[in-house]
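Heads up, there are several structures right after this.
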Structure I
Amino acid sequence: MRATPAVCLMMLILRVSAVALHAPIEPPWPRGNLERVAIEKQLENLPGQQLVIVRQGPINIDKEWVYNDPDIPGSKVIWARDMGENENAELLAYFRDRKPWLLVVSDSPADNKPVVLTPYSWR
């Protein structure tokens, strides 16, 4: 217990020194998926309601693509995972009043277009 104030003082000195020297002492905070934010903003500016079907490889928790507002039917943009042709057809039939989009996400660093958004053709 006697050492607690000394440890706190040492931590404070370490933090202040790190800031003064511009030395990172912890990894940067993940910013989330900024590409998704930009695409959603673009789709929200279009007339009507939108449905985005996302086709991607393994899921990266720092760059999640598919999540929705709590009021899914009332949302301007709905995000869904690609489930294959038959299941996608059911989803598209249910949300037939929405403009469908296909978002293909490539996690390959060699790919110069890692995210491609195109109208979804299904009929």
Structure II
Amino acid sequence: MARRSELAGLMVSDVALAHKTIDISKQVDRKNKDETKKTKTKKTRTIDIETNVHPLIELLVAEAKGGALLHMPPTEESAELLRKDLWTVGCRRKELHERDSTRTKIWFHHLRDTGLTHMAVQGDFPISIQ
């Protein structure tokens, strides 16, 4: 599972469409957002592109500007943008959009938790999930 700073650091050159893989070897530097640095582990991780996501990755590669694969909005705006996008595509359960004394609105870290849960359910090795 890629972290937000790693996703922001992905370049078109990190994607191997023919092999259906993405290499994650760097992340955006939090201190200087215009630069990248090695990931926390300093190791390159090669991840497979899921079949259902492959068309999206192809589109991102084709439309990438400046070599960056994704445009990542500032952290403080991303959760609100996510909720707006969910609303637009019809995901309107109040549990995703409203806050009360027992829950918070959805934000990006919840997606990471969900992704890790799906990895565990499909039987991925704990080291891969870690």
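Values quoted throughout were computed directly from the atomic coordinates according to the rules given, and no laboratory measurement underlies them. It should be emphasised that the depicted structure is a prediction, and the values quoted were computed from it without experimental measurement. Cβ atoms are built from the backbone, for glycine too; each structure is taken alone.
When Kirkwood radius over Cα pairs in Å is calculated for each of I, II, the greatest value falls to I. For the read-out distance in nm of label points 7 Å out along Cα→Cβ at positions 19 and 43, a value of 1.7 was computed from one structure; give its label from I, II. So the calculation was done on II.
Comparing distance in nm of label points 7 Å out along Cα→Cβ at positions 67 and 115 across structures I, II, which is largest?
Working: I: 1.5; II: 2.3.
Looking at the calculated values, the largest one is II.
Can you say which of I, II returns 0.95 when FRET efficiency 1/(1 + (r/R0)^6) of positions 35 and 99 (r between Cβ atoms, R0 = 35 Å, to 0.05) is computed?
Values: I: 0.95; II: 0.50.
The structure behind it is I.
Using the calculated result 35, 30, 22 for Cα extents along the principal axes in Å, for residues 11-82 alone, pick out the matching structure from I, II. Derived from the structure labelled II.
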